[in-house]
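*Asks:* Given below, in the form of structure tokens, are the structures.
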Structure I
Amino acid sequence: MHTLARFISNTLHPIVLPVVTYWAVLFLGFENLEGRYLYLFIAFLICTVAPSAVVIALMKSGKVSDYDISDRKNRTIPLIIGIAVYVLGFFVLKALGAPLIASSFMICYAVNTLVIMFITFVWKISVHVTSLCGPIAALYVTFGTPMLLLLLLVPPLMWSRIVLKAHTPMQTIAGAALGFFFTLIELRLLLGQPMF
């Protein structure tokens, strides 16, 4: 059970899902979009390379003990850096003429990370589950109702985080709600779409 839980947790990891989401939006959501490889590369740098580099640097300096930053008290610095990097990503994508959904998703990451940071001061909400449900909301906004089937991935991830003793059930539920509903509301507002 522990091995399966670790596999699920590593596969549906916060540094993996954003790039997959950006690929789907840029390559499947638009026909022959110019600059899509560049936009995807920017998303990869911002959402995967930068967070990984920050955590590795913090681990080498002894400020965090593991890649998932299990101790919530050590999450403030990487979360602040994450917010700054996501805002930078927004401006870079906007300056390069990326589709509005691409730059808007960066704002969602920045805002959601800010909310997570404040929650983390007092409680350890699941970043893993938040980082799965946010992209699902983005794919739902882009491609419609069939994308809601991806919510079937949420219970296995919640289970894995609980089995690994990384979170309580309530922390995973809160992460799911924050990731999906905050991202959905933010994207609807940013894209000028009706809320329902």
Structure II
Amino acid sequence: MKFVIVGIGTDVGKTVVASIFTKALNAWYWKPIQSGDLHFSDTDKVASYVGNSFKKIDEKWRLNTPASPHFAASIDEVVIRENDFQIPTVSSLIIEGAGGLMVPLNNEGLLYLDLLQKWNIPVILVSRHYLGSINHSLLSIDALKSRNISIDRVVFNGDENKATESIIKTLHPDLKYIRINQLDELNPKIIEIEAEKIRGSF
């Protein structure tokens, strides 16, 4: 099983969701591009959340600036090319994206959405309630569908907002939805509890 964890934007909880799915599937974890926070990267965070069973594939790019990959790469004088992204040959894999779908990866206009279309791997879309999140969620779903990218499920992450979630479900009744409530503590025990809740859904 291979899935890509993508978000409707930044700071929606992709890393926590990726940890839960990595644990649930006993999968390898890979974040191809890390921009900033190199002292405690998303790979490091997932390692601390998943615990002893964690299996990682090192980042392809570790960029110093916490910014869009195209900008961070230009500062580091690094060139990111589409053909440089090779999916690791493991049986079970969780890939964590960077930012939202329209994040530019280089100055030639390569978007994360372009990679998702090329990879042809089902995505797990993470949505989180905030002012404007309905718009961002619907735009993300439409963008994925317009490229014929398979959406395995939408994850509503964090505090529940029934009005937000119900309208998204009404407009896209064909999709599968799950909820992960706000986790105030993150450690291997908590992640295992959440992972057990979704294991049977595969």
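The numbers here are math on the coordinates, done by the rules we state, and not lab data. All of these numbers come straight from a predicted model, not from anything done at the bench. Cβ atoms are built from the backbone, for glycine too; each structure is taken alone.
*Asks:* Of structures I, II, which gives -19500 when helix-only ellipticity at 222 nm (-39500 (n - 2.57) for each DSSP H run of 4 or more, over all residues; to 500) is computed from the coordinates?
*Replies:* Clearly, the read-out refers to I.
*Asks:* I would also like to ask the following. Can you tell which of I, II yields 19.9 when mean count of other Cβ atoms within 10 Å over residues 149-156 is derived from it?
*Replies:* Comparing all candidates, it corresponds to II.
*Asks:* So if we calculate FRET efficiency 1/(1 + (r/R0)^6) of positions 5 and 141 (r between Cβ atoms, R0 = 30 Å, to 0.05) for every structure here (I, II), which label has the highest result?
*Replies:* If we compare FRET efficiency 1/(1 + (r/R0)^6) of positions 5 and 141 (r between Cβ atoms, R0 = 30 Å, to 0.05) over I, II, the biggest value is for II.
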